[in-house]
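Taken together, the values in this text are just the output of simple stated rules run on the coordinates, not laboratory data. Here the structure is a predicted model, which is why all the values come from computation and not from measurement. Cβ atoms are built from the backbone, for glycine too; each structure is taken alone.
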Structure I
Amino acid sequence: MTTGILAVAAVSALATLTLTARPLVAIPGGLIATLGWWITAAAAADVPHLLLGVGATALGMCTAAYTLADAWRVQERERRRLADDETAGGAR
């Protein structure tokens, strides 16, 4: 059980590193990392190492917040780009 928790935590940590990438890469990586951290936290509930569960939950929440912020930024940028394209197309 502990080995599985550590394996999921390691994969989550690697996926968390994608958050420094461009948002379109960071968003899927952030979602995977968030799920991984939450799975680790849920599994750690059965382990006497409560600190691991608390830390994994905190990392999952922070990763989710960062991922959502990137997603909103990408969405807003694309909306502006589409609006600019429509404006430029209508002026021709």
Structure II
Amino acid sequence: MAYENDPVGGFARAAQTMAETQRILAETTQRIEATQHLALRTLRGVVWLQGVACGMLGLALVGLGYLIWLGVTQSTEHAALTRALLDLVQRGRP
């Protein structure tokens, strides 16, 4: 009987092929897990950066609100002082 037609040889080749397939699947699973861990670490970094950006945005909005409040109060104070100066100038004229 030729080796190619031998049933025992066919089973041996099938077992060898299955073992090789299982090894490849195990390596692929390890690579997938490593990629998932990297993706998770990257996602955590992005979330942290987004939190920092939101914090900075909040701080900028608080600063902007303060500047607007300061501008409004200074504008009101400037108008009052201008009126007072105008009154003083008008009173000083003969």
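So Rg/Rh (Cα atoms, Kirkwood Rh), computed for just one structure, reads 1.85; which one of I, II is that? Before the final figure, lay out each step's value.
Numbers: I: 1.25; II: 1.85.
Going label by label, the one that fits is II.
Looking at structures I, II, which one was mean count of other Cβ atoms within 10 Å over residues 52-59 calculated from, given that it came out as 10.0?
On the way: I: 17.2; II: 10.0.
Derived from II, not from the others.
Consider the structures I, II: one of them gives -30000 for helix-only ellipticity at 222 nm (-39500 (n - 2.57) for each DSSP H run of 4 or more, over all residues; to 500) as calculated from the coordinates. Say which. Walk me through the numbers on the way to the answer.
Details: I: -30000; II: -35000.
Working through the options, I get structure I.
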